[in-house]
Structure I
Amino acid sequence: MKLEICANSYQSAKNAKDAGAHRIELCSELSIGGITPSYGLIKQVAHELAIETFVLIRPRSGDFCYTEQEFEVMKNDIQICKKLGCQGIVSGVLNPDNTIDIERTRELIELSRPLSFTFHRAFDLVPNPENALKRLIKLGVDKILTSGQQPKAISGLDTLKALKRQAQNRITILVGSGVSSKNVKTFKDAGFDEIHASASEVIHTESSAYFGNTPQTESSTEEIKAILKAIANEA
């Protein structure tokens, strides 16, 4: 089983590498679901850390319906990731009714090649996951990051299992949201090949009247090692 760590900073990415994670999804601002990290962060991680790096391409928080200008930003960011030597793109586009925007998603996939393409947790908003899965397989998506359309993956386990059966190894169901060392064995025992976790710990809680009170988090080396140990059946 492979472990992907959602890394929100250079230090989180380094902690993931040092702890032995197989891959990172690099992003910023986890408190709002993640957005595209800066050019400087992508470059520093890609050039200094020897770990497979997928990059989240999401220009803002909120929904997954984008203006033409926002879509151009996404395409430019994908080009940057390719030039910097990243290994994968994590993205996707929805229509106003939360069905998959096939044409725009196809354009992002084609632009990303030869990099791997993961359709992110926008999948958890689609009204018909079975049909959406068929469409993403047809588009050539490599992985779907999903919690089984529940706030936490452990609650969506039945849906996740159904999606895995439907996928028939044509696409990877990447399980994410609330995955930890305490529950990861449940997903391994269910036959999943890849999991996604932030393994976050709070490192600063200072608030500001000007800049809000969102705690600063960082991926924990100890928790990542504990997840890997649980995967290896040593815990």
Structure II
Amino acid sequence: MELSELKDRIIETFSGNQKDLENILQLVEQDESVFPFNEYEHLICNCLDKGGLTYQQYIDIRTEYVSSNPNLWIFEISAPRGFGEKFAQTYVMGKCSRLQAPSKKLDETYSGEYDLRLGNIKIEVKASRAVDSESEEPLYMKAVSENTNKKFLMNFQQLKPQCCDVFVWVAVFRDAIILWVMGSKEIATHPLFSKGQHRGNKGNEGQMHIKHDNIHLLDKFRLQGDNLEEAILSAFNRNTAL
């Protein structure tokens, strides 16, 4: 159930007087919502007050919404470092016990240019959240599901293929998390890779905008099953062969 469907579900469940419902919807429409007191909170409280929605029905709707949108909390992470490092890197490391955080002890030349290691393989983790590209709402309001029909956008930025062997990208939807595992040369030569992300950048740093109409171009890199180690080794071997 997406956010756009939640209002319809509440209205469909309302069993009270139709005139009461019309008045409630008018009040909600005229209300100037301020987080966390939004239109859904206003709608539910009024429906409960009018006796057209029971507490148990509210709990049932809430349970269904939460269970169908398990990743919404990730869209509420505001700090880029909190999302990219604390969430994404932790999530990836949880998928493969052999992954290690780099250090001077493991790599004397290490200076923070990549995120993880698998043996001698240098790995950069990037993450992005899929959002409705036509919405100006906060992230948690415009988050989309994997099978959405809406136009959506994810931006993977500050990509430096010259600094790693393998990229692991974490794509977060409201109901799914996808991993793409790619060799750094596969990114550097990808038609969607745009160099020169920042003005004056003279290196190979760039970005990739993944949208509803080009996401299929990454299908061959998508992690199938749970064997992330095997996918990383495969991407490394492809990278070496290029």
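Read-outs throughout are calculated quantities, based only on the coordinates presented, and are distinct from any laboratory measurement. Remember, predicted model here, so these are calculated numbers, not experimental data. Cβ atoms are built from the backbone, for glycine too; each structure is taken alone.
Things to note:
- Comparison across structures I, II (criterion: FRET efficiency 1/(1 + (r/R0)^6) of positions 111 and 175 (r between Cβ atoms, R0 = 30 Å, to 0.05)) gives the highest value for I.
- Top of I, II by relative contact order in percent (Cα under 8 Å, 6 or more apart), largest first: I
- For 154 (volume of the Cα convex hull per residue in Å³, calculated) the corresponding structure among I, II: II
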